[in-house]
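As C-alpha cells, here come the structures.
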Structure I
C-alpha cells in the first residue's frame, strides 16, 4: 500500500514537471487569478513551517521587492502639485517607470487560545479558539489598452475568520485528524486605473474601498498519516458549509483550497527529508500548484531548520528557528522564470513570528 502511494506521488510530479514551464497567454491574465495562485503558494509556504491555529500569536508578512517604493512614489506624485494635469503627468511617469511589472503585499495576523484537553480512553481531543485577519493586494502595470497611457491593475482582498480548531489523535497509531469550523467574512475589489483615474479618485490602494462582505460558515479538514519514515498529508480548507444572511458574493468566491503532500525522511541524524506535493484551487491550472523540496533540521541545539522549495515559477529558501516558545523564519522567494505572462515578477521577502501552544 505504501509503495502504491509513493508511486502515485511520483506520477503527480512527473505529470506536473512536463508542464512546469508552461504559462498562460497574456490575454488570459487577470489580477484575481494571479493573486489566487500567489496567495495559495504563500499559504503553502506557511503550512510547511507551522501548524496554523495552534499558536497564541501568528504574524506573517509577504512583500515584493520595490512595492514600498512604488506606493510611496505614487503618493508623492499625487501630492506633488495643486495642478491636476501636472499631478497626472507625475503619476504617469511613475507608472511608466514600472511598466510590465507586478508587486504583491500580503499580511496575516492570528490570535488563538487552547481550550480544555479532552481524553477518553485512548482517544484525545485538543480543541482551541482562533481569530484570523488577512489582507493582500496584487498590482501589475501595463499599457495593453493604450501604449501612451499605462494603467495599474489592482486586486485587493480582506478576510476575517474566527472559530474553533481541534486535533483528534488516538494512542493506537501516529495518525492525526485536524478540523476547524469558523465564520469567514470576505471582501475584495478588482479594478484598473490610469493616472487620470488615480488623480480624480484621489486613491491608489485603499482598504476602505472594501465595503461588501461575503459571509459564510466554512470548515478545514486535514488528515496526516505516518508510516515508518514516510508521511502523507491530505487537506481541504475554506470548504463552504452555509451562506449567512446579508452575504454579498465576492469576486474571489469560496472555492476550497486542496493540498496533498508526501514526505520521506532519509537521514535522521540531520533531519533530512524530501517532500513533493500539490495544492489546487479552481482559478489556476494543476501544474501551477505542483511543488517539491527538501527539509534539513538540526536534532540538537541550536534548533535551526532549512527548507528549499521549488515550483513552476519560484525557488523558495526558508531558514527557521524553532523552539518550544517561538517559531520564527525568513522566506526568500526568487522567480526562476521571467517574464511570467509577459509581466516581470519580483523577488518576494517574508517574515513570520509565532508563539505556539505548549
Structure II
C-alpha cells in the first residue's frame, strides 16, 4: 500500500519516501495539525565486511509535523515535514541525519480521484545507508470511479544525487492495478515496470577497464497488499511482492572472467503483519519478513574471493516489533526491535543487523 501518513500518534520519519501516494481516501472535514517530538536511546549491531559483529550505541532525536486541510470542495492538501538526528558515541563520535518534506494533493473528479505526491529527502551528514545526498521525486495515481472496487493507474519518478558514492541515478516507473476497500477488508493488486539509469556506476570491458557505458536497469514487479479487521482490537495485513531486474551492470575481478549481467535477478518477498490494540493505552505491531533473491548470472564467491561454482542467492529473514504505551495523555513510551539476517552462498552478501530502540514521544 502507498500512503502519506496522517498519523494519529506516530510515523517513523526515516525514509518516508517509501510510503508514497497515501493521501487519505475519505478526507476528514476541516483542518488537522500535529507535531510529534521524540527522544530515543538506540543499540545497533551490524556485521562488517570482515564478518565481525560491531556494536553502535547512539541517541536519536526526531521531529514530525503533519498538516492537512480542505482547499475547496473537491481539493485536499496534506503536508509532512520530519527529521531525524542521530549521535553515535562508539567506537568514535559521529552524526547521522535525514530530513524529509512531502506534499500531497487529492483532486476529486466525476471520473475518480487523482493523487499527486511530491517530496524532497536529504541528509547533510549521511545516514546508515549512504553519504550526503538529495533525493527529490514525485508520484501520481488515478483511481477510477467511486465504487468499493476501483481500477488504478500510476506513475512516479525520482533522482538520487550523492556527494561521495558512485550512485547518482534516475528512477522512473509506472503501474496498473485495482483497489477494493470495504468496512472490514482492504485489497490492492498492482503490476508495473520501471527504468533506472545509474550515471556513475562503473561498467567494465573484458580487460577490466571502465567504459563510458551507463548502467541501465529495467524492472518488472507485482505487488499484493491485503488487510482485514477481525475484531475491534486486531488488524491483520499481508504483503506479497515479486520482481525481475534486467541490467547491463557487470563485475570485474582480477584473475577471473568478466561477470556479465551480474545484477540480473529474481526476487520474491512475503511480509505478514499484525496490529493489536487491547486498550487505548497500548498498541503492539509486528511484521515478520521473508525474502529470496536469485542472481541469474552473478557468480558466488567464497571468503577468499574464489569461485563457489554456483550463482549467487540471498535468503533474508527478519522483521520488526513495535510497542507503544500511553501513561499520560499525548506522551508515549515506545519500544522497537528491527532485525534481518541475510543467508547467502556469496560471502559478500552474508550480513546480520539488529536495531533496538526505546524512547519517549510527545504529541503536541
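Here semi-axes √(5λ) of the Cα gyration tensor in Å was calculated and came to 36, 27, 21; which of the structures I, II was it taken from?
On the way: I: 38, 24, 19; II: 36, 27, 21.
Going through each structure in turn, the value belongs to II.
Given structures I, II, which gives the highest value for distance in nm of label points 7 Å out along Cα→Cβ at positions 35 and 347? Walk me through the intermediate numbers first.
Details: I: 2.6; II: 5.3.
Sorting by distance in nm of label points 7 Å out along Cα→Cβ at positions 35 and 347 in descending order puts II first.
With relative contact order in percent (Cα under 8 Å, 6 or more apart) coming out at 17, pick the structure among I, II it was computed from. Write out the running numbers ahead of the final one.
Working: I: 17; II: 11.
Comparing all candidates, it corresponds to I.
A value of -6000 was derived for helix-only ellipticity at 222 nm (-39500 (n - 2.57) for each DSSP H run of 4 or more, over all residues; to 500); which structure in I, II was it taken from? Please list the in-between numbers first.
On the way: I: -6000; II: 0.
Computed on structure I.
Of the structures labelled I, II, one was used to calculate semi-axes √(5λ) of the Cα gyration tensor in Å, for residues 139-210 alone, giving 45, 15, 6. Name it. Numbers along the way, then the final one.
On the way: I: 45, 15, 6; II: 39, 12, 10.
Derived from the structure labelled I.
Rule-based calculations on the coordinates, nothing more; no lab input. Please read these numbers as outputs of a predicted model, since none were measured by experiment. Cβ atoms are built from the backbone, for glycine too; each structure is taken alone.
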